[in-house]
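Each structure below appears as structure tokens.
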Structure 1
Amino acid sequence: MRCESNKTIADELIGVWRNRAVQYAGTFFAFKKDQISFGATTGEVFNYAITKIKRKKNRQNDWILYTVYYLNESLQTYEFSFFYQPSGQGAIIFRNMPDKVWSKDES
């Protein structure tokens, strides 16, 4: 594994990510260069400033582990970690939900 650190999100991740499963209807997460947003089922959208991004590429497969650090309203640092598969249209999964695939909106 090779680890890199940056303050802006990779271009391939910029956009809105959704899961088609019924329990995630109306929810999403989205990336801009320096911002992460989370959409709730209530229609609320929460936007946070990204402070750091770590990227680890696994040499044995194409999956990349990203850890996005961001500040909440109280200026506390939080982490958002996920695995990204760059082939095709790209896919995101979480370690605790490997069977739930998140796809980027086509736009």
Structure 2
Amino acid sequence: MNLVKQPTSTTCGQSCVAMLLDISLEEGIIRVGHMGITSDDDLLKALNIYSTAGEEFELGYPPKDIVALVKHREPNGLREHWTVSYYGKTFDPACRGKKLWPPFKYLEICH
């Protein structure tokens, strides 16, 4: 897994798509369809995962033995951020160096 850094504050989801599919950030943006804030549905579609009401997402922390798309939520619930968990290692496209917000939910990605 190669880290893909997000170029703007709203492209963490697109960067995660690029990491998970091993494509360029530009291709990740094209798959998502925009450079703005990404919803669960935006990322499911970009990853070619079809669901009804986000059934594949599990609440909480991802297990260390899977690859997962992880949604973090600020404690006050106002902001969210996407990362990739790759067998227990977190790939944060923001590369903030700060502690991440707690994982809210995750989606296991078959690899």
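The numbers here are math on the coordinates, done by the rules we state, and not lab data. Because the structure is predicted, anything quoted here is derived from the model rather than measured. Cβ atoms are built from the backbone, for glycine too; each structure is taken alone.
From which structure (1, 2) was helix-only ellipticity at 222 nm (-39500 (n - 2.57) for each DSSP H run of 4 or more, over all residues; to 500) calculated, if the value obtained is -6000? Checking each candidate, the match is 2. Quick check on the output: 23 is relative contact order in percent (Cα under 8 Å, 6 or more apart), derived from one of 1, 2. Which one produced it? Attributed to the structure labelled 1. Match the computed value 40, 33, 28 of Cα extents along the principal axes in Å to one of the structures 1, 2, and report its label. Source structure for this number: 1. Sorting 1, 2 by mean count of other Cβ atoms within 10 Å over residues 9-16 from high to low puts 2 first, with the largest value.
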